[in-house]
Structures are given as C-alpha cells and as structure tokens.
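Take a look at the structures listed below.
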Structure 1
Amino acid sequence: MQVAAVCKAVARLRGARDGNVAILFAFLSLPILGLTGAAIDYGLATRLEVKLQAATDATALALCQTPLSTTKPALQIQASMTMAGFMGAAVTIDPLNITDNPRQITLTSRMPSPIFFGKITGTTAIRPRATARCATPLPKTFEIALVLDNTGSMNVSGGGQTKMQALKTAATNFVDYVYSNDSFSSGTRLSIVPFASAVAIPAIYRSSSWIDLAGKSSYHWTNVLSPGASGFTNRLQIFSKLQSAYADWAWAGCLETLPYPLNVQDVMPSSNDSLFVPMLAPDEPGDGSVTYACVGSNCSFNSYIRDMNGTSGCDSTSNLSFAQLEGRSCKYVSPAGAAPTNSNSYTGVPNGPNFGCTTKPLQTLTSDTAALKNLINGMAPLGSTNIHEGLMWGWRTLSPLSVFASGSSPPASYSSSTVNKILILMTDGENSWPMNGNSPYNQSMYFPAGYIKNADGSGPNTRLPPGNQNISTASNSRNALDALTAQACSNAKSAGISIYTIGFSVSADPIDQQGLNLLSSCASTTNQFFVANDANGLINAFNQIASSIGSLRLTQ
C-alpha cells in the first residue's frame, strides 16, 4: 500500500511539471519567433541596402559625366530612370542637391524592403537609404605632347590596315576627345612631334638664335673640311648651293643631336657647342649615280653630286682618300651631276643632303585642331628609329626653359598650379642607328650624331654617355641610344612631365623585350605603359589615355 501511494504521488508531480513546461514554452515561443522574424526581415533589408548603395554610386558617377550645361530637371529624370533600371520601379529618388565650382551632385535613394513578420514584430516599414556624392572636376588645363613614330616600319600591316593608318585614326580621335570633353579646359594645348631618325623644326624657327647659323659649334664642320677655302661660313650656305642644283635640296629643318649631357636636358642653347647644328648629310664619294661608288674597300651609300666639278682645285680626284673625297668642300661651290633618287637608299629614304630627315616638321603647342589634324593626316612612314630625339623634341615643346620658351605663347612654367604637362610617346620599334657594312671608314650611315667615324676622324663619343662610348656595332650603338633615351625620360619626369608610353608591337613586326623594357621604365607609372598588338589595340590605348587624363571621382 505504501509503495502504491508513493507511485501515485510521483505521477502527480510529473503531470504538473509537464504542464508547466508546456505553458512556459507557449509563453516564450512568441518572442523567439519575433526575434527570428526580425533577423530575417532586417537581413533582407541589409542586402537590399548594399545593392541600393552600389546602384546609387554608379548613378551618381553617370550624372557627373553629363555636360555641365545639363539642367537640374534633366538630371533628376536621368537619375530616376537609371536607378529604376538598377532597382526597379519601387525606388524613390530625393530631389538632387547640386552645387557648382566644381559641380557636386548629391543623390539620395530610398526603397521599401519586404516585411514578412511585421504582425509579430510590430514593424510596419523598413526603407533602406543610400547616398552618394560625385564631383565633376573643374576643367583642367593641359599641355600635351604627342611624340609619334613615323619610321618606315609603320607601313607594316597592323591588322586590317597599316600601322600608320591606325596611328592616324588614334591620334585624330585623341585630338577630338580633348577638344570635346568637359574635363579639358579651353586653354588646353597640344603639340605633335613626328620622328624617325631625326626631327624637323618648322620654318619659322630656322633662323632662331639657338641655331648655329655662323659655324660656331665644333661639330659644324666634321664632314666638310677646309670650308673657308671654298667661301663657306655655315652649312646653310652649302644647302643654298645644293638647292640651286636641285630645288628639293633646301634644308628640311632637322638638327644634329647636342653633346652629352645637353642632349638629355631641356636647356636653352647659348653659344658654341650648345647651339643646334643643321643636319647636312655629306655627299659621299662617287659621281652621284644610283650605284655604289667605291674607293678602295669603302663604298658610298649617299653620293648625290660629283666629287669634282671642273673648277680650279676641284677637277681631279686622283690620290685622294675616301675621307678626303667625302669632306671635300669645293664640290659644293658649283654642284655638278645632281642625282636625286630613291634607288640608292635605306628603307626608301631619299639620298641627298637631307638624308635621314624624313618627317613633317613638328607642331608646337596649339589649340588649332585643324593644324593638328593636318599634320597627323600628312604623316608618312619613312626612315629609321631614334626614340631619343623624338622624346627630347617632345619635351622641348613642353619646356618653359628650352628653345620654344621665347615664342609669343610659350609653355607654362613647371611651377604652375593650373597647367598639367603630359608627354605621350608611341613607337613601333627599337632605337636603331643604321650601320654601313660597305664602308669600313664611316662604319655607319649618317645620323643626328654624325657618323661613327666622320671625315675629320672624329666620332660620336662626346654625344654619348660615358658608359656607352667607342661604339662600333648595331648592338652597342643601340645600347647607347637606349641609355640616352632612359636618361632623357628620367630627367623629363623629374622636371614635372607625366609620361605615357605605347609600344605598337604586332606579330609581323614585334618590339623585342629590350625595347619594351625601355618603354616601360620611361612611363611615369606602370599603368601609363601600354602595349598594342594590332590597330584596334593602338586606338584603344590612345582612348584609355585620353579618358584617364580627366577622370571623374566620388567624394567622401
């Protein structure tokens, strides 16, 4: 009996406990369900808010890309339509807040988030909100130099068209972009420097004080010996005589490179060896015929007049060496047997006194789009590659210290807080000083640094860096030009020039790794170096550079 009574008591206690648990669970289930529902509703709202913020950021940037003349109502409509495209019709756009100078647009968007547990949590609405502010930078003023390869290899196919055709399209597009985009102020100016082995200057500068017009430089007569005996005091007098023999032999405007280190600096020449010497490719021994003329083991590549002209003292060539015939000044007094031709030439470069001077004259800084486009349209592929000279003349067009600083509209000061200086260098090849294996004496073809051995026995050492002298092969002459290019790049960047470089390297005519490394190191940053493998790649590279120069930004 006692055992039975105990069992009944335990049963009663268990029943009471189970009932209490059931009551307690029923009491607590509502808060638990509410917390869970709230977590779900607010989690969905958070994800929606992240998406809304991304859409608001993108829409704000799109608004700031519109022209400054776009009205506020038009911007409001664009904001609503763009946001609806991202988020759907339920999104709400607050009135835009727009300020000027610079234009800043503040965009605030709202959107209801679905609520599934509102009856339990008591939440009636969750409206995620996102705000973004974009700024359209004030138009900036730029001075931009386009340094463009015009060498013979630019006639190679670049994918559906020649590389030169692609360059013309890319450069023209660049000009159009600069003068139609609100990121560039009306004061922005461009220069264009076509280059091959040399660079030509415009006729207006050919009597400037920085040109050696009086034969003062020690480099003036390296390939014309005893000029005074023939009545010459400068190279331009020789050009005048040659033009009388053939009209197209007037000086084309190219200049020899300065001595080192002046040729990697943007200094203003003052006197003697700092003056620029007009390039005059000497008449090499021969009768001006289209075939090679040889004196012993030395054969000419650029013979365009006869070595004798029948005048007293210039009527015989007997017993004269190759160097003596090459440096003979009397043959220019009354040039005989003028034989202009392209047959005895290097990659189509015409023979004559302007050998190596193959490009159109450069264009100094201007906002005249017609002049810029006319020069681009007139570019032609011809000659060998001298990146160093192209880069230096591009820098000189931007420099407030160099040869174009004394004009009526000189480049801005390096210290200007309102003008940004940019140089864009595009080439499809490597530095190349052409050798002449048929002439053990000269060893090379005439170049802005003269010959490897000139008629007077001098060489280019004083024009080359100390570690790159005594050159004798195509390889070490290239290394010397690369060293000059690298130093010029470094000095230009130190002066405040931002440099972009483009290597146009197509499969049919690739740039080797040494050439690509040179261009990469020349660029101001890694993202300012581009490699284009076809015509579209080149056009895209120029487009990317143009758009990056005046980039937009979101503000905090």
Structure 2
Amino acid sequence: MVRKSMLLLAISCSSMALAQQAPQPAAVEATALPPEQAAMKAHVMFLASDAMQGREAGTSSYDVAAQYVASQFYSAGLKPAGTDGSYLQDVPLLRYKPASEGSFAYAPRGGAPTALRFGADYIPGADPTRAETVVDAPVVFVGYGVDAPQFKRDDYAGVDVRGKIVAFFAGAPANLPGEERAHFGNTANKAVTAQAKGAVGYVVLESPTSAKVRPFARQAESYADARMTWARPDGSGFFAAPDTPGLGSLSMTGAEKLFAGARTPWAEVVKTAESPQAAFRAVELPGRLSVKLATTTEPVTSYNVAGMLEGSDPRLKNEVVVLTAHLDHVGVGTPKDGDAIYNGAMDNAVGIAAMIEEAKRFKASGQPPKRSILFLAVTAEEKGLVGADYFARNPSIAKERLVANVNLDMPIITYKFEDVIAFGAQRSTLGQYVMNAAQKLGVTFSPDPMPEQGLFTRSDHYRFVQQGIPSVFLWPGTKGPGKAAVDAFFAQHYHQPSDALGQNPAIDWESGARFIEANYMIAREIADAPERPRWNKGDFFGTLYNGHGAR
C-alpha cells in the first residue's frame, strides 16, 4: 500500500500542475437538472475538462482520471477488485516504435538483391517482441490472408507457407457477413492464421482502395509514431503471433517489384483487387525478401479501475457479469481552431459516467443482484483495446467466474433515442435481455444498422469475446433523429478537440439518464436470471473461442 500512497501523492502533484497549466474552462450555466442527470454531467465536466489533457493512457492526467473513478466506485459502495486490494489493476504497457527506417531488399530467383526504397517501396514495421528482427525468406502472396472454411474461403489454397513470408491486402472480402468480415479483416487475426500455417513474417500490400483512402507517402510520414501493447513478465511486448511478426507495408510500386516474373502478373492482381468481393489465387513469388528491423520500447504503467458489487445468491454470486467502459482518450494532438486538447466527452467520458451512475442505482435499489457485477473502467482502448485485452487474459478475479460482458463505448446522446442497438446481441442469450429492457423503456430493439463497419470487433467487448465470454456493445439507436445525429458526430467531433462538454449539438442529459436506465435493466436481468448467459448453438464466435453453449 506504500506504493499506492506514493502514486496518489504523485497524481495529486501532477493534478495541481495540470490545473495551473490548463486553459480555464468556460462558465457552465447553472441549469437545474434532476439528480441523476446532474451527477452524470458532473462526471463528464471533470473527466472531459482541459485539465485532464485528453486522458491518454500512460500519462499522469489519465492517472488522475483513474483515481477519480476509483473514488466514485467507493462512493457507490463497490469493493476494490484491482491489484493488492485496491481499485486499480496495474496494467504494464509497452510503448514501441521503429528505431530506424530499417531495410528491405528483394532478390529475384538467381539474381542479386536490390534494395527497396523507404517511403516509396516500403514502410518498416515495429516488433514489440524483440529489439531486432531479421527475416530472409521466400514470399507467398495470399490475397486477403483469410482462411474461413465456414464461408468456403481459403486464400492459402494450393500453397505451402512454412518458413516463408506471406503478403496480403488489408481488410476482408465484402461478401462475408459484417461481424465475421471485421474479424477476418483484423491484421492481428491474419497474423495468427499465418503463424499457424508456419509463416515467419507478413507484409501488408497497398491496394487501389487503400491508395485512395490514405496514400502511401502520407503513411510514411507517420511511420515512427508510437504504438502500444501490454508487456509480458519478461518485459517483451505481447503480440498474438510472436513467431510471425509484421515486417511492414509495401506500396503498389514495391509490390510490383516482388511480382516481377510471377505466374500471376501484378497488373492482374491490382485489377482483381478493385472488386470489393475479390477472390485471389495464392502464388509463391520468384524470389526472396530480406528484412531488417530495429524497434525501441519504453515501459509504461497504466491502470484499469475495478469495483465489485457482490451478489446475494449463495450459489450465483460466484458468477460475475462484467460491465466495461474505456476511460482513456487520445490526449493532446494536432491543434484544430487553436485547440489541441482532445477532451473525449462522448468518447468515452459519457460511457464512464453512465457506468458510475448505474452502480449507484444498484446501491439505491436496496436489492443486491443475485450474481456479482464487476464495474471495469479500462485503459488504452484507443491504442488497440489493450487494457481490456490485458484484463481478459489476466483478470484480477478468477477467469472462470466471468460469464458475460456488457460494454459502454461512446453512446451518442445528442438526441431523443427511439431504439437501442446491442452489437453482437443476436449471437447469445444476451440479446433477449436487451430486447426486454428496450420494451420496458418504451423503445424498440434494432439490429446492427451498419454491419459493414464491423463494430462488434472494434471495442473492448471483443477482447472478452476472444476469451469465449458472451458480450454485447450497447448504443442508442439510429431510428428517427438518430441517424442524422450519429452521422453528425462522426463527421464533426469524433477524435476531434470539439468532442467536449460544450459541443454542438449539445449533450442531452435526459437521454443520458435513459441510457443509464437501459443499462441498469440489462445488467439487472443478466445478474438475476436463473441461468448464466450462453452463446447460440453453432455461433461463429462462440464456437471459435469455445464459449459456453456454442457447441
């Protein structure tokens, strides 16, 4: 506890320094709000203030925010569920980036190696598992790098990639279902597939589509930006496929050099790639690629904040429902209209505020849930769902006790919502609980309105899914004024300094209270149900990750 006391002292000093440096906030109109709405707004006023400097994981301002949430958990009557009897779970992060431009050279069969050009032909990767990465191997082109027998798709058909580098396009074909498409399009998942097949590294190829969205030269400008993962006990960074590192990216010009003399010409591959439903023939390229990378790392400590509401049923209280919301945002960045602080009010101070007030609802009800509920504010979501991944793999309570996850991430509450969406709900019995809550609230339950976005795999609940735990990601819906409000937020405020308390259109605190109520009813029903949540039999994710009820 001495270490925690020193942390609190450091946080206190840091907070005073930030308050002295930060711009003074504009006056807040003293509008009378009902107590729960006022409490929600008060949380957002603090967490999204300029003094919090955008709550970037690994910064002292994030640490202040974490201690604030811990104090609110204490006020709500939650028991500490972090490290060493505290509310804070230590999360050992590792910040890493390329130490240099590295080197790529390609030797055609029977010919001398030719150096590829940094920024024009290649951009180096960064390998969090080792300081130096050296790979010299043949290259096999495998389309999108997808192996999905459930959907009769095998981009590895006809080739052996053992001991070789695989090259693939980013993303996944459009004819896969939305949530599965996002899963197969995830680069880390592709690396896991490549490792299982024996590949020693992978490179991502520029496509006609990606060239239009973000030109290769622009990517090269930010190649040295830091990334983040969590650190293993030996200090190395976690990567899901450590034996198949990401070596970097090749432009269409660089890829053309690798395809010189290949059975399938590069021009034909590019033409095929223009179709969103493209199917490619895997082909081994006629040469070897030699790659040398250097990676610098820096250990950083951050915190998940964990508070437990113990269940009342002698048998069911050993089962735990986890409610999550990410506490971090993207920090201080490029100034926009003179403002460089990315406050993250909607993303995700509102979600954290909703979770805190939901905990207080349970206490005020006077009726403890039958199952236990863990309220978990996670770090480094904006860095790739890192804090949630660390907890899901290294939970502060026994993993076998975790039976469900409900995730609150960036609920857009600038309008009177008429429906609710729970991404992934139709994959498990959690969907019925969401529909029941919607009916009680007087709104409808809507399926994912944009499955092509793959939101089911883009927020913290996905890390619980990967551990076989039924999970949903809850949002106000897009009926009525919802679609316009959601579109406007993404166009004007998402990951911008304008995502602040005074954004236009204004945050609707009444809708915020309705969102709290919806979450409370869902959590209450999950916690009091006679049976634990289970995956639908045969569900893709439930089966893939061996979840309860799927097989």
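Laboratory data are not the source of any read-out in this text; all were calculated from the coordinates shown. Computed from a predicted structure; not experimentally measured. Cβ atoms are built from the backbone, for glycine too; each structure is taken alone.
Couple of notes before you dig in:
- Top of 1, 2 by distance in nm of label points 7 Å out along Cα→Cβ at positions 340 and 356, largest first: 2
- Calculated for structures 1, 2, distance in nm of label points 7 Å out along Cα→Cβ at positions 76 and 156 is largest in 1.
- When mean count of other Cβ atoms within 10 Å over residues 52-59 is computed for each of 1, 2, the largest belongs to: 2
- Look at FRET efficiency 1/(1 + (r/R0)^6) of positions 132 and 260 (r between Cβ atoms, R0 = 25 Å, to 0.05) for each of 1, 2: the largest one is in 2.
- Structures 1, 2, by distance in nm of label points 7 Å out along Cα→Cβ at positions 308 and 404: label with the highest value: 1
- Structure from which 32, 19, 13 was derived, semi-axes √(5λ) of the Cα gyration tensor in Å, for residues 348-483 alone, options 1, 2: 1
- Structures 1, 2 were compared on percent of Cα pairs over 31 Å apart, for residues 188-459 alone, and the highest value belongs to 2.
- Among 1, 2, which structure scores highest (criterion: Rg/Rh (Cα atoms, Kirkwood Rh)): 1
- Distance in nm of label points 7 Å out along Cα→Cβ at positions 412 and 428 from the coordinates reads 3.4; which among 1, 2: 1
- At a computed 3.1 (distance in nm of label points 7 Å out along Cα→Cβ at positions 212 and 388), which of 1, 2: 2
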